[in-house]
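Undergrad: Before anything else, here is the set of structures, which you'll find just below.
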Structure 1
Amino acid sequence: MRLTPGQYVWITKAALLSLGAIVVSGAAVRLTGSGLGCDDWPNCNSEQFVDVSTFHSAVEQINRLFTGFVAIAVIVAVLGARVRRPPRRDLTLLAYGLVVGVVAQILLGALLIEVELHPISVQGHFLLSMVLVANGVVLVHRAGRPDGVDVAADPLPTHRWLLGGATALALVTGTVVTGAGPHAGDEDVVRLDVAIPTVARIHSISVLAAIAIGAALALRLQRQRSVPVPASVPLLSAWTFVALLQGAVGYVQYFNDVPELLVGLHVLGATVLWAITVALVLAQASPGVIDDPVARTL
């Protein structure tokens, strides 16, 4: 079996989408209070490997099943990298990185059960998912680059990295708010002993700081008026739209007792925003060509 570079790009896109989807399905487990629907691992409980006798156990079992599909997707990405022609070592290493990350997520998921969904372990679970999403975006990006061709970087790389760091900080502070908030995954789970208004304020400040950095980047790109338009411009437009939408959802959910649906949308938005952020940091284009596969995916 042999894969063309174009065929392998589609495989990497499928892996990236599955990694994003598992974040949302994991959030659904927590938001429905099903985090301890299965109190054992890898069995659902001490008596059954699979148990869908209750709503909470069924939700947790579906999420575990979906993890299996994600594992298949990243394994296919590894196998695809090995049969891609011409072969590329960087793609193979990145694909193996996805496998390592998924295995780590599975083990961390088992730990979550052992520590009864302690908020710090839940934070780690989400942040590790963001690392996996970043790995997936890099894989898609590099898979779409021409073989053996030097690609020019987009302008203002330091500013784009600064925006990436600010967005990462906003994600981390968001997990602290979640760790202190009401949606723990089970009604008896311990919460972080911090004032929710205080950490929510810190999170909102970090989000506003990231938006300010993004606005400054937009102004600098506009002043350069490069021809052709840098690949980072449409990505930055998408980033700004999603960031502002995230801010709006965050404020609405905070002042409406954080309803589950809005929290789920906020998790989805955070995942999409992070994927765009990584693509923006990586933005590259050949002279005279705007052809970033991540931008096309998003």
Structure 2
Amino acid sequence: MTATTFSHKTGYIFALLAFTIFASQDAISKHLSDSYPPIFITMIRYWAFASFAIIITSRSKGGLRQGAATRRPWLQVFRGVLLAAQIVVALLSFRAAGLLHSQAIFSSSPLLVAMLSVPILGEAVGWRRWTAIVVGLCGVLIILKPDASGIDGTLIFPLIASIMSAVYSVTTRLVSRDDSPVTSFFYLGITGAVVMMFIGPFYWTSLAPGDWAWTALLCVTGIASHFCLIKAYDRLDAVLVQPISYFQLVLSSFYGILIFNETLQANVVIGSIIIVGAGLFTIWREAARQRKLRSTAQDE
């Protein structure tokens, strides 16, 4: 086995672990958000996240001084605030719409990323990917299942969370043109923690004795999932990691049905299949585009 092959295999293992833990983290988040304000839960998550970001940055080359140096400070702050807000909206989604419906709509994020990459990143999206985006958005409509009275109001939360996640992903790619991944990760943890420390205390709620363990586990899973994801991206290109993220949809649906007694409806299944299929095609086309660009660069 070559070193590259071994690196790829361990990368896939880390990616699978990351999205498995993310699904478990979402289930714990739903359990806690059913009883406590989502902003309060997000603040506690960021205590652990910020600590982890500081540790990772301090151990990187150049330490905290180099890790905190950024060429795009306002964009980094915007990303951090946006992700913190997205987590709050996602928790509201879990409480209002349930894990199953929320994750089904969240799976449309790669399609939204491809669509937003045109105006924000200036990337070219061909007719095949535009077709996949339109088909995928039709899948979202099937899940939303609008009728004469409109759509179910609870599904607005996961829809907004998906859009916020897509904007976050695109701005992350934008800032990566100037800053290192370590710098982006540092600002992600610190900015979100600072914002939540200003807002979270207004929503402070005493935890029930039995929920301290769940809260601690939420912090541990938050650190473990990001650690595994970092390791996966160290060994694999992003286009190879993204398809594995759909495993989170499957596992979260399992948790929703088994633990929270959610119902798997036909429109959700059909819509999810369409979204995942369109998303995988979009990711495949992006991978093909990147291979073509690398081949052209090598020829030159």
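Undergrad: Compare mean count of other Cβ atoms within 10 Å over residues 80-87 across structures 1, 2 and report the one with the greatest value. Display every interim value, and only then the final one.
TA: Details: 1: 15.4; 2: 21.6.
Checked 1, 2; max of mean count of other Cβ atoms within 10 Å over residues 80-87 sits with 2.
Undergrad: Output the label of whichever structure in 1, 2 has the greatest value of relative contact order in percent (Cα under 8 Å, 6 or more apart). Intermediate values should be presented prior to the final figure.
TA: Working: 1: 24; 2: 40.
Result for relative contact order in percent (Cα under 8 Å, 6 or more apart) over 1, 2: largest is 2.
Undergrad: If you don't mind, there's one more thing I want to ask. Have a look at 1, 2 and say which one yields 0.85 for FRET efficiency 1/(1 + (r/R0)^6) of positions 56 and 280 (r between Cβ atoms, R0 = 41 Å, to 0.05), as calculated. Before the final figure, lay out each step's value.
TA: On the way: 1: 0.60; 2: 0.85.
This figure was derived from 2.
Undergrad: For which of 1, 2 does volume of the Cα convex hull per residue in Å³, calculated from the coordinates, equal 120? Show your work: numbers first, answer last.
TA: Values: 1: 120; 2: 161.
This figure was derived from 1.
Readers should treat all values here as calculations from the given coordinates under stated rules, not as data from a laboratory. Worth saying up front: this structure is predicted, and the values here are computed from it rather than measured. Cβ atoms are built from the backbone, for glycine too; each structure is taken alone.
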